[in-house]
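The data blocks that follow each hold one structure.
Please treat every number below as a calculation from the coordinates, not as lab data. Bear in mind the structure is a predicted one, so any value in this text is a computation, not a measurement. Cβ atoms are built from the backbone, for glycine too; each structure is taken alone.
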Structure 1
Amino acid sequence: MIMKSSTLLTGDEITLAVNRISLQVLEKNHTPDNLAIVGIHTCGVFIAQRMRTFIQEQTSQLLPYGSLDINLYRDDWSLITQNPVVKTSNIGFTVDGKDVILVDDVLFTGRTIRAAMEALMAYGRPRSVQLAILIDRGGRELPIQADFVGLSTSVRPDERIQVRLQEQSGRDEVILQNQE
């Protein structure tokens, strides 16, 4: 089987999308005073860090930031692998009463976000949870919708989106892979 790939977003386009999402977050929330950003492992963490930096550059405020591992909250973890890799969640602030921006790289079925919301509630009760996604590929199994989206696209079931970020792979790009 041969994998064919095409570029959906270049590094510059990823930067523009993250900056646009960050500006939309500020516009919707009017002030960053009550905001906090939480990235979902792995790529969501890097995107959330970039958003936090951009918002700080725009407002001179450093938002509370955390990372969230959702593997033990997934309803399908046993279908994915027999040995899930559990990473560390790190939320060093109270989420009670905060407007939490939950960040991930790709929104597909909605199962990751459902698990993330459940994991987040273990830390307290936020005033609101808003979802920021780099790529919305469609194909929802659960009624979950992003508040902020970098790129919406339709992807066939046999296609896969791969997000590569500088922090992990040494370069920024979003690739669409399909089998031929």
Structure 2
Amino acid sequence: MIEYRAADPADAEAIARLHARSWRESYRGSFTDEFLDGDLPAERLGVWRERLVHPDEDRLVQLAVQGTDLVGFVCAYGAHDGEWGSFVDNLHVAGEAKRSGVGSSLMRQAGAWLDRRHPDLGVYLWVLESNSSARRFYEQIGARNSEVTTMETHGRAVVRSCRYTWPRASDLVGVSAKREP
């Protein structure tokens, strides 16, 4: 059974491991091999320790846990951008938990949290243009590809990224369990 709960500082290592694993599985060919093959878990651990040790009232980090295993997480920031609204910075689901509704559930929870705080704002996220399975998932849960741009990302890779948007956070609250990538 999958349980959902807010992250705390003790979860930083598990989040960093899943984050690194997800990037290595999904971003090969987009991020540099040097970056992906380096000490990515330690790099991500620094990020997640900082986030979880220094809470932000406008940041949600929600986990999906099965037994003692982290199988997914979402990180969202309320009112992040004056034009686009609130920002979903991360959604990662372990390979063995994909297509089980975990991603949809995490997005619903993020939408509900954002809707309580910023009901009149839209929601957006970035996804690599080359990540067709993630793009398909976001389209299935109601997102629209609002723009494509080139940006430098982690490891100094230059990638084409799509900004996916929802007009309101409440649009995510009613997301049904979709078969995520």
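Comparison across structures 1, 2 (criterion: distance in nm of label points 7 Å out along Cα→Cβ at positions 24 and 136) gives the highest value for 2.
Comparing mean projected area of the Cα convex hull in nm², for residues 96-159 alone across structures 1, 2, the highest figure is found for 2.
22 is what came out when relative contact order in percent (Cα under 8 Å, 6 or more apart) was calculated for one structure; which of 1, 2 is it?
Working: 1: 27; 2: 22.
Computed on structure 2.
When mean count of other Cβ atoms within 10 Å over residues 40-47 is computed across structures 1, 2, the figure 16.1 traces back to 2.
To which of 1, 2 does the computed value 3.7 (distance in nm of label points 7 Å out along Cα→Cβ at positions 48 and 120) belong? Show your work: numbers first, answer last.
Values: 1: 0.9; 2: 3.7.
Checking each candidate, the match is 2.
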